[in-house]
1. To which of P, Q, R does the computed value -24500 (helix-only ellipticity at 222 nm (-39500 (n - 2.57) for each DSSP H run of 4 or more, over all residues; to 500)) belong?
2. Please state which of the structures P, Q, R yields 13 when relative contact order in percent (Cα under 8 Å, 6 or more apart) is computed from it.
3. With Cα Rg over 2.2 N^0.38 Å coming out at 1.01, pick the structure among P, Q, R it was computed from.
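Each reported figure results from applying straightforward, stated rules to the coordinates on display, with no laboratory input. Predicted model only: the values in this text are computed from it and were never measured.
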Structure P
Amino acid sequence: MSRQDNEMPGLSLLGNTATNYPDKYAPQVLETFPNKHPDNEYLVTFHCPEFTSLCPKTGQPDFAKIIISYIPRERMVESKSLKLYLFSFRNHGDFHEDCVNIIMKDLVALMDPRYLEVKGIFTPRGGIAIHPFANYADDEHRDMARSRMLASFPES
């Protein structure tokens with residue numbers, strides 16, 4: 001059965017043709033909808049290949065692919081609002097590691113997922129590539145968080 005309008009209260013961005021693109025960090029644009037399958041554990045992954053932010057010291061642009069994966073509980077992030085939220089980092093000056101941790105914390109506060117991870121694959125600048133990884137887990141998924149963190153360490 002298709003999702004009905006009354007199952008999507010508060011979604012104002014999806015289908016709105018008058019989209020305003022924030023030019024400053026804007027976590028308030030994030031929207032959620034109810035998970036119709038909270039009894040199932042399943043994974044949702046977003047690949048955002050055009051993330052940009054600014055170096056807080058030089059103001060130079062940084063480019064990255066951001067990968068967000070989560071196991072939902074009751075609420076799920078709406079993808080257009082996520083796109084606008086990630087776009088809001090365009091003029092935000094923070095280090096790569098900060099951006100990844102901010103995204104993780106904002107999404108955890110928004111959805112209260114069972115598990116969530118964010119990985120940034122930043123384009124090298126000055127001959128160094130930075131790939132920060134941050135994750136969150138509820139009590140039932142602590143072992144998973146630890147194993148995912150350990151698995152994210154590159155082999156020598």
Structure Q
Amino acid sequence: MDTDPALRAELDAIFEARDRSHMAPTIAAVVELLSQHPDDPAVLYEVGGAYDTDGQEEVAAEFYRRAMNAGLDGRWLRQCYLQYGSTLRNLGRVDESIAIFDEALRAFPESESLAIFRALSVHAAGKPSAALGAVLELIADRYRTDEVLRYEEALRGNAAHLQSVDER
């Protein structure tokens with residue numbers, strides 16, 4: 001779903017002017033836009049982001065979920081998945097966080113950031129070996145430098161071993 005370019009420009013201007021240490025003006029501005037565009041997925045997402053930046057993660061999580069359900073797509077959906085999954089992790093809802101990251105990676109399998117933040121949630125679930133294994137696997141898959149390629153087999157072996165440690 002494409003957001004009206006004028007509305008997108010207004011949202012971008014609000015966020016360019018934000019002060020992360022004093023989010024009240026930003027929240028007020030996006031909530032005002034929400035009153036005018038209550039079902040726009042981009043507005044819902046940005047309201048969630050404003051509350052998230054302000055530390056109001058319970059409120060943010062609800063807006064992220066609503067944005068996704070309203071049809072957020074493209075890079076905005078990818079970003080929303082990441083922020084929503086991270087917010088759930090921060091709220092202690094780790095299993096939900098991992099499930100959101102799994103869903104996100106099915107939709108955006110090329111996203112390193114989603115894979116990295118999923119590993120953080122796996123770590124938060126008390127599976128540090130599996131988390132490190134996932135990061136090693138990501139390195140072997142995506143960072144095709146001469147040195148990584150030289151040790152690819154070892155990286156993959158260690159990744160598989162680490163991921164199996166927490167499954168026992």
Structure R
Amino acid sequence: MRKVVVNSTPLISLYKIDNLNLLKLLYDQVYIPYGVYEELSVESKDNFLDNADFVILKKIQNEEAKKFFKTSLHKGEVEVMILAEEINADLCIIDDLLARKYAKYLGLKITGTMGILIKAKEKGYINQIKPLLDQLIYNNIYIDNNLYVKVLDIANETE
């Protein structure tokens with residue numbers, strides 16, 4: 001089974017479009033560090049992950065490693081990368097551009113919410129990506145216009 005570590009923004013994004021279950025369908029289970037869980041608890045009074053049995057909450061072992069990251073990264077992003085290193089993760093799901101650059105520098109394999117949607121369509125779990133992208137935007141999830149077009153192109157949904 002693949003080891004996958006997820007940051008808060010992809011979780012929030014998939015939850016807002018009622019597709020959090022894609023993570024379970026694609027990976028069976030995913031890991032989140034406590035920093036991500038804390039961010040999600042601040043985001044909503046009732047943490048939507050409390051009922052997600054496929055999400056495994058895991059504490060990072062090397063708290064000292066946090067000091068080697070730029071302060072412009074959120075606690076959750078830093079802990080995702082540390083946890084990924086500690087458990088030898090196969091994949092990190094991160095949307096933030098700066099965090100993705102750090103993850104790449106560390107040699108971690110990464111994807112984001114868009115990559116999850118593309119993979120879900122390829123596997124037949126969803127039929128179309130465009131309505132989901134539009135729903136993300138409607139729910140105040142920022143998607144760069146160039147990325148929007150690129151994702152639709154990859155998904156063969158261009159007009």
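1. Traced to structure Q.
2. Q
3. Source structure for this number: R.
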